[in-house]
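No value in this document is a laboratory result; all are computed from the given coordinates. Note that this is a predicted model, so its numbers are computed, not measured. Cβ atoms are built from the backbone, for glycine too; each structure is taken alone.
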Structure I
Amino acid sequence: MRYTNIPFFAVLSLQVFLFGVQAQTASLPACPDSGIKHNCSGKEDYPGGATYTGEFKDGQRHGQGVYKTANGSLLTGTFVANLPSGKIAYVYSSGDTYVGDIKNGVLQGQGTLSFISGDQYVGDFVSDLRTGKGTYVFKNGDKYVGDFVNGKFNGSGTFYFLASGSLQGDVFTGDFKDDVRSGKGVYVFANGNRYSGDFKDGRPHGKGVLSFANKDQYDGEFINGEITGKGTYAFANTDVYSGDFKSGKFNGKGAITYKADNRLKGDSYQGDFVDGLFSGKGAYQFANGNRYSGDFKNNTLSGKGSFKFASGDSYDGDVVEGKFDGQGTYVFANANKYVGEFKDGKFDGRGSFFFLANDSLKGDVYAGEFKDGQRSGKGTITFSNTEKYVGDFLNDSQTGVGTYTFKSGNRFVGIYKNNLPDGEGTYFFANGDQLSGVFKAYEFIGSGKFVFASGDTYVGEFAAGKFNGKGTYSFVNGNKYVGEFRDGNFNGLGTTFNSKGEVLSQGVWASGKFERATSVKP
């Protein structure tokens, strides 16, 4: 027999019980050494090693007595017709103890079962098994109060996690099946979280509501203790997500609405999620009226997508981390359109800009290079009147070296600044004439050279777009005039030479006519 680990309260109960039995049996006469034992107190040894000490009636154990089994178990209490019935105290050979009701040799009624391990059950027994209402206290301090069937937690009950550890302070109230939480229940965590809903195999499984201490709340499906399936997650800051979940994160199809008072207030997203992040196909509606539809990656607008802006503008093309980046088309509310390359949200690279708005630029088209949203680099702009500029651009203007072709057929090749000639250049006339020199806004200034289609040339000073000042006019036949000009004519002092360089005339000219001879200073 082992008694060293029997709980103190169990030993105390046994001592009180045994004292009562001994006091009662002592009042009966001793049984005879032979014959039938009747209304007496005595002892009987049984084959196999069991013994009984107590009251007898009609040769049977009847009344108060102590029965010791061959393996060392000790039962003290009331016997009826050889079987213990009524109140007993039972010390098992294992060291476990039972104090309570018994009927016809079977534990039946109320009792306390104390295990040598330190666990204890107090409650109902049926047919030797813990069945009915009861309380089970574990050695580590955990406690169950509720229904039992066939020795296990079955039915409704409350489990208190009192042992030190990660679960200390948690409480579950609800349905049990074979010692396991199964059915409906409420699990209150020590940290303030609370789950109410379905359980299976001890874990949340099915429909349930998980309320967090920080005021967040999830209402939806659970699988094997994890938030998985369809559900709605309401954040404490009033943001709300509804859709698919997997392993506690937004996974699959879903929609989130931002209601909190911050920079996202009024925004919403509907589409694919991966591990809590926007990833896949989706649509993001901004509070300011802008909308994006397309690809998402790791919570950013990335891939192929379309923007619809509240202003009426729109974009369709490549997007990287929320910015236009790659190939795309941007259409302005006024109908202007850009098609080409983007970088960091701006026109950058090769592209074409179509001026379609109802203004002075309508019908113009630019094709070429862009930088930081402006025409910069090499490009061609074709105007609605069929005129064209081909050349350099800088900061959205014709700046650098370029060629401008007029509707008339005239053409200018030279240096431009802010959309106008500004520096060296050559103006080619449709009739074959050419003017080379320094230009300012299509006006020729200073000295230059004019080549006629006929082959004649002029080299000299200009003013108001005409030969004015000193210059040399060379004829295709080799003759030439060297002298003063006015309004495109020989005017003033001048000398004419033949092809051999010989002087033909020298003197004063007026409106292209020789007036009189005079000496001309070299």
Structure II
Amino acid sequence: MQRDNPPKLAEGHALYADKEYAKAVVCYREALAQQFDVKAWYNLAYALVQLGEYAEAITEYEKIVADNEACLSCWENLAYCYTQVEAYQQAIVIYERLANLQPELGRWYHYIGRMYFYLQEYDQAIGYFEQAIARDPDEVVNMAMLGRSLDLAGRSSQGVAWSKKALALDKDCLPAYYHLSSWYYRQGDYVQALPYYQELLRLVPDDVVALVDMGYVLMRLGHLEEGLSAYQEALRLEPTNTQALNNIGYYYTHPRVNQVAQALSYYEKSFALDPNNVPAMAGLAWCYNEEGNHPQAIALYQRALSIEPENINVIFHLANSLRDSEEYTEAIPYFQQVLASDDADDEMKELARSNVGNCYYNLERYDEAIAYYQQAIAIDAEYFYALYNLARLYKELGRYREAIDYYERALAVEPEDVDILYSLGWVLYRDQSFDASVETYHQLISLDPKHLDGLNMLGILYAMAMRYDEAIAYYQRALAVDPQYRYALHNLAGTYYRLGRYTEAIIYLERLLAIDPDDSEAQRLLAECQILLKK
């Protein structure tokens, strides 16, 4: 075997010095195949680390430490490689060996703590980070990692305090920003989370995960355009990031934006990248449902549930799609799953409870509908939709006294809701509470002076009270808004007929018949007016 190859070794060393690691590896392998050289061997292993070829580096370092157990830097590099391939237990063994050899150095305890942190053995991690701090009291990274470990071990207040202490000593302590931003994010305290994300991204502007999380925080705070910018920057850095694609899709579904076609395009891109991507499926399904394509929406929600059977948001939206497609019997069990789930928040449960009532209402199972509406109101006495739906149901059942009570309660929650005012006026009229009905319709007209049905009902009520001039005035106000409003034409003609003003009655009946020539009642009344005029 040839015993020297100095030119190839020299070339390898030069490339290594210039950080041309890939070329250096080739040279070193060629040289080492011809002759052994310790420096080349060590440099080869380190170059593999720099190239991210950790498995090959591990092979070389395992041979190196077997040959030279005293090389502590080689042991450290081997442990680092184990960390990169997530072989944390093997890394712990090496770091413990190094800690036994150099017990005064805090960094070995820090690394052991990190390994246990990655293994999610937080109590173990806490002990080692505390030992690291005992050796290096001013090392802020140890403080921040202790803070994160305490937090994840359920000792959040202590953990937050340690990370804040780290930042008080070093405003550029990156692990502290990671911890505090994510902690406030998890608490839903987005106001507090935002500045930590901003500082984190000042230090690492290309952190895609932080960009996506900050985008979500900004969206939740109502800063929609800034949130979109964060997501777009994340996509610029990582065009295949499905979470950023999904969140941009969500941006376009926001009520203030409401661009379903745009949302659909982003969800489709995300779904194409990962066909098992549940948020993309759910987003696509929502868009299809908005477009009225309920079967496609339902199919996608069901597919998403086959992957994540307990996903409460998917369950809730599947129930909504089934309801929208008038599959009420099928929707009810899904809404009931929401009601039974600990993962559903109060708002979602409130909506689910009301929607079960709506489904029973549409199935004409009125007693069950009433029971669910009343459950919703028992939990939240001012829940508008349950109050409104219960009032509407009692109205349709002819139970006007009960309808009045719930319409009045709904009106107390939304005092300027003209639909509620109109319905309340109508049930008061049917209950023969005429004065109260008139007062209610005047309230409606004060809010919406062009409300056709409200103007018409005032005309009816004044005609019933034989206050015909006022009745005529309200019918004419309605016709000034819409000259073809049939109810006002019919009622105004009828009022003139009762007053014996047949010529005026004929004018409005002819206008009515010009709109609907087949109106038999108008035909009959017109013929009668014409006969009476001839007498």
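Kindly point out which one of I, II the value -1000 was derived from, the read-out being helix-only ellipticity at 222 nm (-39500 (n - 2.57) for each DSSP H run of 4 or more, over all residues; to 500).
Numbers: I: -1000; II: -25500.
Attributed to the structure labelled I.
With Rg and Dmax of the Cα atoms in Å coming out at 54.7, 187, pick the structure among I, II it was computed from.
On the way: I: 54.7, 187; II: 37.6, 138.
Among I, II, the structure yielding 54.7, 187 for Rg and Dmax of the Cα atoms in Å is I.
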- line: With distance in nm of label points 7 Å out along Cα→Cβ at positions 105 and 481 computed for every candidate in I, II, 15.2 is reproduced by structure I
